[in-house]
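Laboratory data are not the source of any read-out in this text; all were calculated from the coordinates shown. Predicted model, so just to flag it, every value in this text is computed and none were measured. Cβ atoms are built from the backbone, for glycine too; each structure is taken alone.
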Structure I
Amino acid sequence: METLTIEFQPNLKSKILELLSSFSPDEVKVVNEDPNFIENKRKLDIELAKIKDGTAEFCSIDELDLMMDDIFSEYDRKIN
């Protein structure tokens, strides 16, 4: 099977589900969306816009390594 994500106005949901129900379960299966999808998409769209307009902040792999060390150290302190 293939998966297709569609966006639609809320008032169309019942019509779409009615249409899909005309197919057998072997042909079409309705899969619920990840509840965080919309928020994650919004955040990624913002970051992509920053990359495109040149305002995104980047770091080197060494800087990332240092940041991750700090984060892990903080969690280690919370656990111990």
Structure II
Amino acid sequence: MRSKTPVSTTWVRLTCCGLEATVERLRVDRQLEEALTHGPDPLHLAVVFGLDPSTAIRYAAAARQLLQAMQEHPREK
């Protein structure tokens, strides 16, 4: 059984090398996904990710806009 320890910066760099997705893009995507899944609540985002309040407000606003656009233009099946 492997121990559950955080990955190193080197491991992340080598694993993501050459990929279009960067660690920063993955982080932002994860935060936006959380906002879309649990609702655009800046307080929730700030607590879960340790974000500065102004950053949490920006992510919540972006999620709100995406949710509104999805309601106005649902995908056709």
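Quick notes on this structure:
- When Rg/Rh (Cα atoms, Kirkwood Rh) is computed for each of I, II, the largest belongs to: I
- Winner on FRET efficiency 1/(1 + (r/R0)^6) of positions 32 and 56 (r between Cβ atoms, R0 = 35 Å, to 0.05) once structures I, II are ranked, highest first: II
- Each of I, II could give helix-only ellipticity at 222 nm (-39500 (n - 2.57) for each DSSP H run of 4 or more, over all residues; to 500), but the derived value -18500 comes from I.
- Calculated for structures I, II, distance in nm of label points 7 Å out along Cα→Cβ at positions 8 and 40 is largest in II.
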